[in-house]
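Read-outs throughout are calculated quantities, based only on the coordinates presented, and are distinct from any laboratory measurement. Fair warning: this is a prediction, and the values are worked out from it, not measured in the lab. Cβ atoms are built from the backbone, for glycine too; each structure is taken alone.
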Structure 1
Amino acid sequence: MNIGDIIVTNKKTGKYIGEITAIHEDTYTIRILAVLNHPRQGDLHNPLQADVPFFHERKALAYREQTNIPIRIAKPYDGDIPDYKDSLKTAYTTLKEKLEADIEEPYNQLALKALKSIEKEYALMYSISFD
């Protein structure tokens, strides 16, 4: 792949569409263009667990934020690139609905609380309404 190519990749527990802006020995630097899956909340080392020392809030990577990813996980993307705000809202809502579907699960309760906090930041940063 080359600088300027559009790719799809995972970063931690989120999935994104991005543009390659630099190529290094084992990594690409990409510029985030859209969010396909919102990152899961909580401890990366103990996924889907509520009883952890610190339950992390995980925001999606920001529009045009640059990040490094391993070359081996980048896949070419050739579809339409959704608007960042729309893609963020869709990814956020999809995760929220999944968690709400099993609200009795302790992890889901904590994850929803974390998402509510993040929702306020998204509303301020991107002028997105989640209602």
Structure 2
Amino acid sequence: MIDILRRITHEPLGMIGLVLVVLIVISALLAGVIAPYDPIELRIVDRLQGPSASHLLGTDQLGRDLFSRVLYGGQVALKVALISIGAALGVGVLLGMIAGLGPRLLDNIIMLFFDTIRSFPTVMLCCSSTPSAPSPP
């Protein structure tokens, strides 16, 4: 762990990335303290204002402060990330233990399944749009 931190601190881009991630996590965790306004409070009088000293990122069409909404939105993103990483970790550890401690046949079936999944190109899995028909001349 100390070696990893030493490498990150000697690499300028790694250090910038680490500082940004730490700032984002801290701002999301401290949103209740940092946010100047309630993120769901409607203020129709203040709607569609640009960035100013009172509203750092401006307001939306309902007068809600965008800076406060971004900070509180970070909390939602952190919760989703922790849940999805925890679920993936749990499933991965379980399948790894089954493959490592189970019978050889089960290990081969699990490896065949994962090799099959990894053989698909990412482009095929993420782009499901249908091609559009050519327009008539």
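Quick notes
- Source structure (of 1, 2) for distance in nm of label points 7 Å out along Cα→Cβ at positions 27 and 43, computed value 1.9: 2
- Of the structures 1, 2, the one that -21000 was derived from, the read-out being helix-only ellipticity at 222 nm (-39500 (n - 2.57) for each DSSP H run of 4 or more, over all residues; to 500): 2
- For distance in nm of label points 7 Å out along Cα→Cβ at positions 51 and 67, the highest value in the series 1, 2 is held by structure 1.
- With distance in nm of label points 7 Å out along Cα→Cβ at positions 11 and 107 derived as 3.3, matching label from 1, 2: 2
- Which of 1, 2 leads on mean count of other Cβ atoms within 10 Å over residues 3-10, largest value: 1
- Identity of the structure behind 27, 17, 12 (criterion: semi-axes √(5λ) of the Cα gyration tensor in Å, calculated), options 1, 2: 1
- Which of 1, 2 yields 4.0 [distance in nm of label points 7 Å out along Cα→Cβ at positions 19 and 99, calculated]: 2
- Entry that produces 24 once relative contact order in percent (Cα under 8 Å, 6 or more apart) is calculated, selected from 1, 2: 1
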